[in-house]
Structure formats: C-alpha cells, structure tokens
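Following this line, the structures themselves.
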Structure I
Amino acid sequence: MLKPLITYYALIAAGYVIVTTILALAPFATTLANQGLSTDKESFVERMSSQHGFDAEEMRDLLAQARHDDRALKRIKSPAEALEWHRYRQIFLTRERITAGAKYWQEHEKIIDDVVDKFGVEAHILIAILGVESYYGERSGDHRVLDALSTLAFQYPPRSSFFRNELEAFLLLAKQHGLDPTEIYGSYAGAMGKPQFISSSYKHYAVAADGDGQADLFNNVADAMASVANYLNKHGWQHNGQITNRTEADGSEWEKALASLNRPVRSEYTAEQLTNLGVKIPQDAAGSDRLGLIKLEAEDGPELWLTHTNFYVLTRYNHSALYAMAVYQLAEAILEEHKR
C-alpha cells in the first residue's frame, strides 16, 4: 500500500507545481499575447509611442480590444455613392426627411441664424448636410469607431494608409477630449457626431460656437452647425452663389468632353466653351466665370447638370457628385417647406 500512496502524493505535488507555475506566468503570457500583434500594428504602436507619447503597452492592449468589423469592410467596398442617381436620390429625398429638416430649422432658428451670420453659408445648406449625414443628429452610426478604423487600417490594403492616419487622429482626438476610444460610435468609415466628421476633419475644422475652444459634435447643435459652416467656408464656399443648373445639350461633342474630364464637377469650362460643345447655358448661369458638367442617371434617362464652385465645395465634404446633388435638392426642398 505504500507505493500507491507515494504516487498519489507525488501527483498532488506535481499538480501544485504546474498550477503555481501557470499562475506565475499568466502576466507574462498576457504580455506575449499583446506582443503577438502583426508587423503593421506593431509599427503603428511604435508610431503612436514615439511621435505622440502614448504608452506602448497600453496601445497594444487597446489594439487587442479592437474587434474585426466585417460590416465596415463590406460597406466600403459597395458604398451608396456607387448607386445610380435615381436610386441614391430615393434614400435622401423623402417627404419625411424634408419635413424633419424644416422642423429642425424652426426648432434651432436662433442658433442657425447666428452661424449663417458668422460664416456666410446658407441655412438650408447646413441643415441639408446634417439631414443627409445623420438625419439631423438622430442617426450618427452604430459602428464602434475603434473597430471600424482598425479593421480598415490593417485589413483594407487599397486605403490602409488613409485609415491608419484616421486611426491616429481618432486616438489623439479621444485623448484630447478625455474620451474612452472604446465607447465612441460612428459610421463604417469612422465618421462621428451630427455632421459625421472623420477624425482629421474634426481636428482641422470643428469649432466651438461659443468660442470656448472645445467643439462637441456629438451633443451640441451649435457646434455641429458652426463646424459644417466652417468646413464649407474653408473650402471656398461663395455666399448666395449658384450651385447647379439643369441643362440640355445637342450633338455628341459634349459627351466626348465629359469623358475626357478627370473630375467633371470642377469648374473647368467657360460658358462659351460649353456652348461650342452643344451645351445649352441657362440665362442665370451665363455670367459664371467657370462651369463644370455632370451627367446623372435618372429613372427616365440621363440628366445633364451644370455645376458651379459651390457644387464642387459640397464634394469636398463627400467626394461624390451624387452626394452634392442630394444635399442641393434636399436643401431646396427644405427651403420651400420652411417658407410655407
């Protein structure tokens, strides 16, 4: 009976040694797990540590908390802006959104008037941008920004550099404002708040309406409005300037010219040049120095539009002619509703 008893106690002792060893190594194992980041993530950690003073271990822990956002990957590969105009238009030009925009204007008229006076951007344009971006602040996104940006930064090669810069700007923004980066939600591309600013835009264009220097685009209507106006203003918005005119054209020369343009929304043509291409210039657009030309696919066939500087400025907010046209048409509809 002695030999089995010795074996029994030996097994207990061995088990004790194993358990205590595992417990002792647990912190080391956690560190190893964190250090098992991919090479590009390690490079990012080094960048945040050396350039901005972030603690390297804390940064590794944070990146380890970032979850894969498959929805962000799917949406960036097939954005709404890839739709034809008539389908894209149906998303934003709804009676519900128009009515809500007019109501929003009425509810925040004093704030909006102050922003218009300061920045020179028309009220209905500002409201329409908030309407398209976040349904007037009600729908600011259900993606955790850390997850979306981390996924796109390290798993979407076509734009990895851009999104790594945005992830960097996001973490700096969270630090500056004392926010927990794991608790901030936004769009699939990391856009945040009522005006859906990406992190770099938040840094460069967000302004506090009351001048206290700390813009809150998540909760403060005045800050959101002022920041949108500031963004457009900085990109060359012309107060009361034209945006776009529907037009028609004869022949095929205009189509050849349109196909040759890299960025057709830019105002690159004179009215005379477009006339020579067969494009009809409306009377109210005849005095413009430069005009752009775009073709949109409507339900009953293509539409031809002349674009002005302000149209191009709208595409600086979102680099899409469809987006700019949706903002313009929603703004006009809200303005008409507001006048009633």
Structure II
Amino acid sequence: MISEQTEFQYVLEKSREFVAQPLALTEQLMSDVATSAPEILRSRLEQILSRKGKRIRAILLLLIANSKDEVAKDNLYKQASMAAGIELLHLASLVHDDVIDKSSMRRGGKTPNQRWGNKIAVLLGDYLLAKSMELSFDSGISQITHILSKASASLVAGEVMEIDLAGKLELSHEEYFILIEGKTSSLFEACASSGAIIAGYDAETIKLCEELGRHFGVTFQIVDDLLDYGVGADDLGKAKFADLANGLTTLPIIEYFSHANTSEKDWMRKKLQKASTGEEEAIHLVSDALNDSGAFSRATDLALARVERTKEIIHSLPSSRARELLNEINLSIVDRPN
C-alpha cells in the first residue's frame, strides 16, 4: 500500500481544493443542463445529475489547464465549459451502458433504465450527449470541439467492440488494450489534451498530454477490472462481479488464460460459463482462482507500468502545484478504493 500522503481520496480532495473555482463553475454548468431543460425532462435529469461521481476527468483537465504559471485569468469559462462537456459525455455513456448491461444500480442508487425503462434512459443519454457537445462549442475553441467529437466516436467504437467480444474468453492483450483505449482512455485523452490547449502549450506538449491521458485511462480501467472482483474495493456503489455476470473478459481473466495449462483452461471455461448465469459459487471459485494464479497481481503490475510512463510525462511539464497534484493522483490511482 502507498503512504497516507498519496492516498487516492485524500489527493483527489486536495486537487478539488486547488481547482475549486473552475470546478464550481463546472458543477453550475452541469446543473444548468437540468434546470434549463424542457419540463418533461427536468426532474429526471436532476436525479441523474444529483448522483455525482469523483469528477476525476474534470479535475484532470483543470489541473493540466492550470499547470502553467502564466495561464490567463480570462479562461475560467473555457476550462469549466470543456470540463462540464466531458463530464456530461461520460455521464451519457454511463446511462447508455446501464441500458446495454441491464444494470439496476449505479453510484448507490437505481439506474435510469431501472427507474424509467430503457426507452426513456436512452433518450436521456442522448440529451446529455447533445448538451456536452453544446458546452464544448461554448468553450470557443474549435479544436476542443473536434477533440470531444473524436472521443465520442472512439467511445462508441470501443463499446461496440466490447459487445462483439463478449463471451470470447481467451482475449489477447492487444485486443484488450485496443478496446479500453476506445471505451475508457478516449475521454481521458480528451481531458488531458483539452487542458493542454487551454493552458497554451505547444503542439508537442499537447501530444504528450494526450499520451498522458491515454496511459492514465488504461490504468483507471485496469483498476476498475480489479475492483469488480473486490480487489482493494471499499464501497463500489454498484454491483460486484458485474463483468463476470455480463460475460465480459477483463484483464484478470486474460492474465489467467495466458499462464494456465490446458486442464486449468478447461476448468476456467466451465466456471465462467456458470458465472455468467449468476451462479454465486462459480463466481467465487473464479475469483479465488484468479487470485491464487497471480492474475490479480500481474494485472496490477501492468497498471503500475502505465503509472511510470505517466509520471515521466508529468515531470516534463513545468514545475507547479498543479503538476505535483497530477503526479500524486497518478501515483495513488492503483490504490483507489472505488
């Protein structure tokens, strides 16, 4: 475990305090999406937006946007509108994901599809997506609107790939990383590169920040894969073992198959088939086998390798308090509890 000074929740709170002003405006812009919506949508959107996540994507963008001492004071709205746009896009993807995955709980409450049915949930996700694009346009930086549009397309491609690969047990590492770079890293790349553009960095540094976001997103997803099995988990706010129940092959399973012999593979295939039906005994047997085989620890090592590359890129940015916080978040991300 890492030291208390770099514990994820503590570091995230320090980061929130550092970007308090643009983050407050980000929250206001998101809230305005509900209050300004047609009456038939308003209360539903308010319920969706009331269950706030960690805002880690917004915080990443805002830290990078404020990582140069000479950042102009007049770009507060640019920062907030882009941060709100990315958070709304992320929220829209979650609403749609819950429909696809038939999820009933998210962030400790009922999902929109559980509350209002699939049709309404899909349309609410579409509305949030439209408003995210509107906010990115309001940033006044055409390059940023293009970045968010590109991230949206990558996210959809990643989700379709995940559906296509569902049930394929022996997924390659290459397939896995292509998948998560689309469905997860694309938004983190958009955050980091948008923050760099707002900060006024040159093209080379913007490209490096995009890479930073990609590695950070991969790490984030690997940790998510581990949290689904309860590895290092605190209060997830969503159902445990959801990936198993949905037949998704995540990194721990890939690691198991890449090191297993023929009889172990045959045993795991049978247990995974039963686990996908929700059989609790099979689910726990699979989890125990992944742990005993070292699959969880190997997956963690792959995440840590990404952390190291992210750290190198962060250290190439100018020395600042924002850079320190970026580095602390990066170093603590593997130990986040939810």
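-23500 is what came out when helix-only ellipticity at 222 nm (-39500 (n - 2.57) for each DSSP H run of 4 or more, over all residues; to 500) was calculated for one structure; which of I, II is it?
The structure behind it is II.
Where is mean count of other Cβ atoms within 10 Å over residues 118-125 largest, in which of I, II?
For this comparison of mean count of other Cβ atoms within 10 Å over residues 118-125, the top structure is I.
Taking distance in nm of label points 7 Å out along Cα→Cβ at positions 86 and 230 as the quantity of interest, name the structure among I, II where it is greatest.
I
Given 22, 47, 25, 6, 0 as the derived value for P(r) over Cα pairs in 10 Å bins from 0, in percent, for residues 182-245 alone, which of the supplied structures I, II does it correspond to?
This value belongs to structure I.
Out of I, II, choose the structure whose coordinates give relative contact order in percent (Cα under 8 Å, 6 or more apart) equal to 18 when calculated.
I
1.34 is what came out when Cα Rg over 2.2 N^0.38 Å was calculated for one structure; which of I, II is it?
I
Taking FRET efficiency 1/(1 + (r/R0)^6) of positions 110 and 142 (r between Cβ atoms, R0 = 41 Å, to 0.05) as the criterion, which structure among I, II has the greatest value?
Structure I gives the largest value of FRET efficiency 1/(1 + (r/R0)^6) of positions 110 and 142 (r between Cβ atoms, R0 = 41 Å, to 0.05) among I, II.
Read the figures in this text as sums done on the coordinates, not as results from a lab. On a predicted model such as this, the values are computed, not experimentally measured, just so you know. Cβ atoms are built from the backbone, for glycine too; each structure is taken alone.
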